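The next part holds the structures, each set out as structure tokens.
Each reported figure results from applying straightforward, stated rules to the coordinates on display, with no laboratory input. Quick caveat, the model's predicted, so the values are computed rather than measured. Cβ atoms are built from the backbone, for glycine too; each structure is taken alone.
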Structure 1
């Protein structure tokens, strides 16, 4: 079972929604982000392969799947942090 599948099961067991903009950081444990990056790397490798991008011998494409995975996980984390701040500000203003 992949780390993503394990986390999904954990979220579902706790009754926590996990839509694109939801904050799941409270459920993440040490090493979960890194494991998600590894899972996503495999998925992005499949995407690059399906697009016929030579990720094995093209020096510009080597490591691209991992960079994409890391970028996506880190952007999601940053968005969730900023979204919480915006919600707090909006609650004070309203």
Structure 2
């Protein structure tokens, strides 16, 4: 029997970099809520289409997800740990 995304990804843990924390704290409250929602959705199902999971071109092992139309979250996979790098507008792609 195939497992559900929730079963496959239930052990994902987040590790928050200092840079992520600083960039998160610069967001307004509404954007912080959207980031929190996106991370919870990601924890339950990284494959959810609304997150638009993608590997960042030209960067080894750096990925991004979408929190809103304007806000992206970049990260690295480290086995069952997601190392969150930075959150912000599309400019995060210039230094993910």
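Starting from the value 8.9: which structure in 1, 2 was mean count of other Cβ atoms within 10 Å over residues 14-21 calculated from?
The read-out was computed on structure 1.
Given that helix-only ellipticity at 222 nm (-39500 (n - 2.57) for each DSSP H run of 4 or more, over all residues; to 500), derived from a single structure, equals -22500, which label among 1, 2 identifies that structure?
Going label by label, the one that fits is 1.
Using Rg/Rh (Cα atoms, Kirkwood Rh) as the calculated read-out, with 0.96 as its value, let me know the right label among 1, 2.
Structure 2 accounts for this read-out.
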